[in-house]
1. Given that FRET efficiency 1/(1 + (r/R0)^6) of positions 166 and 406 (r between Cβ atoms, R0 = 35 Å, to 0.05), derived from a single structure, equals 0.05, which label among P, Q identifies that structure?
2. As an exercise: helix-only ellipticity at 222 nm (-39500 (n - 2.57) for each DSSP H run of 4 or more, over all residues; to 500), calculated from one structure in P, Q, equals -18000. Which structure is it?
3. Out of P, Q, which structure matches 22 when relative contact order in percent (Cα under 8 Å, 6 or more apart) is calculated?
4. Here Cα extents along the principal axes in Å was calculated and came to 115, 70, 38; which of the structures P, Q was it taken from?
5. Which structure, out of P, Q, was FRET efficiency 1/(1 + (r/R0)^6) of positions 342 and 622 (r between Cβ atoms, R0 = 41 Å, to 0.05) derived from, given a value of 0.10?
6. Can you tell which of P, Q yields 47, 20, 16 when semi-axes √(5λ) of the Cα gyration tensor in Å, for residues 30-301 alone is derived from it?
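Readers should treat all values here as calculations from the given coordinates under stated rules, not as data from a laboratory. What you see is a predicted model; the values in this text were computed from it and never measured. Cβ atoms are built from the backbone, for glycine too; each structure is taken alone.
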Structure P
Amino acid sequence: MTDTAAAQSPTPDMRSEPHASHGGIVTLAVSAIGIVFGDIGTSPLYAFRETFAGHHKLAHGPAEIVGVLSLIFWSMMIVVTLKYVAVIMRADNKGEGGSLALLALINRKNERSGPRKWTAGIILLGVFACALFYGDSMITPAISVLSAVEGLTTVQSSFEPFVLPIAVGILVGLFTIQSVGTARVGAFFGPIMLAYFLTLSVLGIIHIVDRPMIILETINPLNAINFFIIDGWAAFLALGSVVLAVTGAEALYADMGHFGRKPIGVSWLFFVMPSLMLNYMGQGAMILTLDPAIADETIKNPFFLLAPEAFRLPLVILATLATIIASQAVISGAFSVTQQAIQLGFIPRLRILHTSASAAGQIYIPVINWALMVMVILLVLFFQNSSSLAAAYGIAVTGAMFIDSCLLTVVLFSLWNWRPIFAVPLLALFFMVDIAYFAANLTKVPDGGWFPLLIGLIAFTLLTTWARGRQLMLARMREASMPVEIFVKSAASSATRVPGTAVFMTTTPDGVPHALLHNLKHNKVLHDRVMLLTVKIEDVPFVEEGRRFDLTDLGSGFYRLVLRFGFMQESDVPAALARVETCGPAFKMMDTSFFLARQTLLASARPGMWIWRERLFAWMLRNAESAMEFFKLPPNRVVELGSQVEI
């Protein structure tokens, strides 16, 4: 019963981040460390290792070691620091970030300035980025937790048979507690991740002091270039593993609404990035200072071998806690993205539970949670180890990064009106890096990279089928609708009126709802007050209270009410009606009846969608959560009336 609409608010689209004091920024920066950087923070567990000992093995000579370290450093500088922190995070949608928020921002701007030829293509790209995120959200918990638990084998080789059962047990427990919410454990996230990043730094410094020149060699881009000159094709293949060091970069943008651009930037520049690079340089320095025979074994799990033997078990425990936090952040992100997609009309209504009375962003979606759990556990059992999973990891991330660059192109030229002399070189740099990483990851498709692409394709098909089917269904219903003015004049004088209020939910703010026509046809009565209610979800995260209501008096006790919500807000209709005061007496739920139309779809050969997609849409509609639960309507005050629609 929702529809999307372009926001007409004159509030500026960009840089709407609220002002924060210096102390407030520091506090938020510390909090962001615990939530935002979990994914990228756990990459030292496997990124450096996979570059040398992964599917495409690479020699670990000095040129290769410093070349890979230089690639990691400049990837962080270009992809994370410049692209996301410095540029893309300025393109916030009323403070919110992420591919869907950016897509909504572009779409709203285009509707105000007139449709563009490329608008449909940009929308499809944004939706595909959202679809790829679901593949990423399945692989991240699997590879993170598995790589941490595998550290037990560096403590005692006899632990190897227990790695899989322990990893599966941790993952089952993680998904089981999602219904409780993160409100209570959230306070512990920051301190644990602070300790984790400090440990990364200390472990790295211990080995850097044995080869301090590694610092200058890492920041020298000529070493990265020399790596390609010496190793050629092997260096290109190594990009598929090097990019694992920056997976999670998009999380900075997606979680911007929780912490703000400045706190995330401060955390990254002054704490997270230095900790990560110190650890990577420590791993490289350790390998370079070892005897070649010992280095051959150490390169298979360098992260845990950074620590002295007595400290490896505590390091495994700390790393496991960090991966649980990283997985928690990705799972919460999947809930948030799903909620946005529902409100923007790309996913059918699903049951959404709020796990915190004070934090609106803390939600739980059961069907997404259990679907993710099943897929994550199947991934662990199928791939068996984190090295095999790494072959499947990266392609979804690099694909989403490439799409973000495409959306950024629209932002720079269409929204910010940058001069080409500044925009073109910057975009050329971003696209060159994104295409190189994406192409390198395409070589991993036969070895597991097919999985996130398959998940992305399935999710993309579902999202676009629902959006297109909804458009067709609404169009067919408009064709059969009666003008409200004619209905009010004829019905007001002929029908018997009964006490109370009847609220008829309708998807469009014009025409007579089918439920109203069916009710009058069968019951032959009208209530004293008849409210035609449309709920619109706008392309902004939050709608101000002053713009929430649009009420029209149609005469004879009939009213047209449009309720507006942002795509990050809960659509609580009774709570909103309680604040409506200009259409007679206050709404009392015991005197109000809500009439809903439940459509039964009939697939037909009419133009619009292929038959198989029409049947898929009909299945999705049947399994969507009822409007009663989605809009928080009191169950004992709801009447559902059925109708058939042919699409």
Structure Q
Amino acid sequence: MKKILYFSLGFIFLLLIFQTLFYTPNIKKITEELYLEKTYTLKTLFFDELKKKQESTNTMAFLLSQDSTLIDALSRGNSEKLDYKNILDYLGENGYYKNLWIHVIDKNGNSFYRSWTNKKGDEILSSREDIEELLKEPKAMQSLSAGLYDLSLKSIQPIYDNNNNFLGFIEINSKLNSIAINLKKEKVEPIFILSKDKSKKLKEPFSKIFIKDNYIANINANREILELIERKNIDSFIQIDDYILMDNYLVTNIKLNDTRGEDLALFIMFFDIKNLDKNEINSFKNIYLTGLITFLLIYGLIFLYLLKTIYAKSLNKEVQEKTKSIKNQQKKMSKLLDIYDKNVIFSRTDLKGVITHASSAFCKISGYSKKELVGKPHSIVRHPDMQKELFEHIWSEIKEKKRVTVEIKNLRKDGSYYWVVADFEPEYDENNKHIGYFAIREDITANKDIEELQREIIFTMGSIAESRSKETGEHVKRVAKYSKLFAKAYGLSKEDVSMLELASPMHDIGKIAIPDEILNKPAKLTFEEFEIMKTHAQKGFEMLNVSSRPLFQVAAEIALTHHEKYDGTGYPNGLKGEDIPIFGRITAIADVFDAISSDRCYKKAWEQDKVLEYIKSEKGKHFDPKLVDILFENLDEILKIKDSLKDIYN
């Protein structure tokens, strides 16, 4: 019995050493690495949002620099016709371009137009060193800066006339509130603090929020966080190297300087530690617990071994082998089940579709607990955007014991959504009896959000072009839907159909560069005027071809070729037949059909019989014969699209 006592004391001593030298240091190390990784993620998220905002602002500044009305106003030195209020109101109501300020500066460094005030004609070089330098060598410039009103993203584009003569600059100032909103969606509480020197120079601070002498730029700043910063003093946040822990928050910062290297702003991000993914720590604890259990098992085995030495030596070998086998199986099974449950979005239902099991990963993405899911029909996560016919199709297929793979938009408990690719399959017991169904899913929400963002940008750009030619934004939506229908019926791939639907709204983006007096002339254009009008195809191509992204390359191709005719009499390049890209041929018939069959502010729509007679007469001339046949074969569906997206005039 003394051997057993000595062995037990020794084993306890080893456990204490193991706890001190292995467990505690590793928990500390993993926790610190987790905080550092989250700090890096927060900073990356901020810079990604900043870059995305800057790219959007740059794009808007470039497009407006091509505005023929602006070019004409600068050329004449008369800003009376300049008014971007409608554009700014539209962007504010239909996108995330809120609180944009537009400033036009002439080539002499005088303020030519301001969107936020009627003040103009004043000399600004004394307060704008950046403009003074740019006048020496005109070029595009982007920066984060603070002026007399706010901390903002600034994008400056030079403006030239048709003879490439420099006329001045257009400057767009974009607030940082959308960045703060997007950070909040990621459960980050951001505070944007302007330096003391820059804060003193503010004339009319936009948010009107201050912490002592420092201006707070984001109007949606969390009040409790602001009080915390005021209590702790701003200087304590400037000194953060990587991160600090404060009142249950992981806090990190980003310090940025202006173009002269002086302090500009401090961006502080607060992340509630309770929202931190601690799977790695829990995994280590589980491994440690498994190891501890293993040690205890070993101790038990050795203890039994000693007992058996005294009482039953003959049973020693058999007990050791069985215990070791059980331990290994339990360890492997426990790890596999834990990994599967945490990482695979999985659910099981009975034959009626009632949930009988849901993995932790399924609970995490849906926001429901297992208790809330089990016993409920699977429709608990059905999103109202998904058509009933899709689920009827899924149900009919799996009832036939078939495997079904579909993309589904689901509804979280908090009302938000997520997208998954789901595989549904029937389930059988050991006797091959059909007992229910199970589904495995992959989260594709990020990809779907990117697609929606691209769609919003495309329709916004297309609508800007159409609004200049006094056409409604519904025109580009109808052209997109018509193009999608034609592409499907023509037999294009699913990817090409989707790409065409996204890109076709930008077919007339080149009209931005056409003068108003030509673009909106109520009478027939002269030969010279029509030649200028025809340049919008080439100009649209040049605007869009600056990007190498596939979507913009397709949009550039459509802008260039949608006025080519099947018989070779179109413009700008006189392409013929199938030398015209299929995307251009499809957009051509969709655009013409909508243009002649829809009302405009300056004309009435043709009667339907006249529209169809014209389309038929242009078969093989203006239009691809196959596409004309498709139009007549799908006329009912096309008219449904037309009725569902009617124009609205003020």
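1. Q
2. Source structure for this number: P.
3. Only structure P yields this read-out.
4. Answer for the origin of the read-out: Q.
5. Clearly, the read-out refers to Q.
6. Of the structures listed, the value fits Q.
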